[in-house]
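As structure tokens, here come the structures.
What follows draws every value from the coordinates through simple rules; no lab data is involved. Remember, it's a predicted structure, so these values are computed and weren't measured experimentally. Cβ atoms are built from the backbone, for glycine too; each structure is taken alone.
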Structure 1
Amino acid sequence: MALGHAPLHRSARTGALLLIVGVLEFVAVNIVTELYYSGYSLSTNYISDLGNTANSPLWYLFSAGIIALGVLAFLGVLLLWNTFPSGGLRVVGLSLLLLAGLAAIVIGFFPENVNASVHDTASLLVFLPGGLALVALGASMGERTGWEGMRWFSVILGLVMLVALALFLFTNVGANQYPGLFERLVVYPLLLWGIGVGIFVARFPIRARGRGHLVAGA
């Protein structure tokens with residue numbers, strides 16, 4: 001039965017809340033860490049500069065924050081799995097999000113100045129799979145799935161991520177002049193999607209004990 005036509009299992013509500021908490025704590029950690037980083041620029045500094053152990057006074061806070069984001073997002077996606085429309089696109093999209101969550105954890109353990117190659121690879125494994133995941137999941141949100149209202153929200157955010165990533169990696173402006181700005185154009189849509197999906201799912205009622213687990217794709 002499509003999402004929205006029956007109460008959710010409690011685990012789905014928990015997954016939605018984990019996504020919301022993960023994004024909010026990461027945003028809060030970014031703001032606090034930026035305040036203590038003298039001369040930090042949103043347009044020219046990478047997000048990962050906040051975790052640089054040589055330059056960022058609160059690098060440990062940023063590292064803990066992104067590890068927490070990865071863990072909470074990974075668990076949230078697992079708990080929300082059956083609420084998404086069933087089919088191959090669900091498997092592809094959510095598997096890519098799980099990969100992105102794991103990669104975020106790796107970023108926290110390997111700051112940019114500690115092991116640049118591992119850090120950069122993990123960053124790419126957040127950016128590219130994240131964008132592809134949103135497009136795939138959006139494409140799966142057809143009529144009578146209960147997810148129709150999130151379809152274009154997901155697709156557009158995914159496309160913004162992929163276009164911004166291409167500009168970030170392959171253009172002089174993105175890579176050299178405003179790297180922080182273009183990196184944020186890649187990352188922020190994924191965070192926005194996490195908040196949006198979390199709120200979207202959390203608004204549904206929890207099923208009473210003993211009732212069937214009636215959710216999309218179940």
Structure 2
Amino acid sequence: MNGMSSNRWDKVYNDFKGKRFSVWKEDITPFLEEEIDFLKNRGVKKILDAGCGDGRNLLAFAKAGFEMTGIDISQEACPRAKRVVKQYPQTKVICQDLTDLNGADEYDAIICDYVMVHLQDGKKVIENFHRALGRNAYLLIEFLSTDDPSFGKGEKVGENSFISHGIFHHFYSLDEVKNLLSLFKILEIRKIRHQDPNHVADYPRSKRHTHDSIYVLCNKP
């Protein structure tokens with residue numbers, strides 16, 4: 001994901017000392033879990049987890065029977081994700097920047113959780129998603145809201161964009177999200193407050209904390 005080098009994310013994974021397997025959460029993101037049956041009922045089989053990290057959501061969707069591909073920029077996250085899904089041969093993990101995603105009509109759905117916040121060129125990545133999805137395919141995506149408690153912290157580097165602890169963050173308004181997804185048909189949009197556990201000591205939010213996110217389910221006509 002552009003906006004930060006792989007080395008910064010590699011350091012986050014290397015510094016994590018928690019007992020759970022994932023740096024980020026204890027389990028699959030609830031919004032994504034709630035949509036699993038919806039995707040099955042729509043005949044979705046092949047899904048991309050864009051910015052899969054260490055495989056938390058990737059594992060849950062593999063267990064649900066989908067043919068999964070995980071992509072992440074971190075050289076440390078990808079081997080972790082591979083280990084997590086090693087019992088699911090229909091799942092593969094690729095180390096790649098999402099700005100370099102260049103396939104066309106490959107996937108029935110894309111999930112993208114807590115990735116857009118760290119992208120300086122979110123528009124390009126959304127365009128890549130649109131191209132990678134087949135017709136009538138689905139995008140399930142999360143954006144960190146401008147109502148998030150961490151909004152405004154760190155050095156301001158652009159409109160609604162900040163660098164904190166060396167990590168780029170861009171926060172989204174509802175209007176910006178809708179404009180960014182103009183190529184898609186929005187089926188569901190929800191603004192949700194949720195809890196995250198601690199990550200690592202030098203991460204911007206090292207203790208248990210609250211986020212305010214915009215979750216969207218949309219369709220490529």
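Where does the value -6500 come from, among 1, 2, when helix-only ellipticity at 222 nm (-39500 (n - 2.57) for each DSSP H run of 4 or more, over all residues; to 500) is the thing being computed? So the calculation was done on 2.
24.8 is what came out when mean count of other Cβ atoms within 10 Å over residues 55-62 was calculated for one structure; which of 1, 2 is it? The structure behind it is 2. Each of 1, 2 could give log10 I(q)/I(0) by the Debye sum over Cα atoms at q = 0.07, 0.14, 0.16 Å⁻¹, but the derived value -0.19, -0.83, -1.13 comes from 2.
Which one of 1, 2 has relative contact order in percent (Cα under 8 Å, 6 or more apart), as calculated from the coordinates, equal to 32?
Numbers: 1: 32; 2: 20.
The structure behind it is 1.
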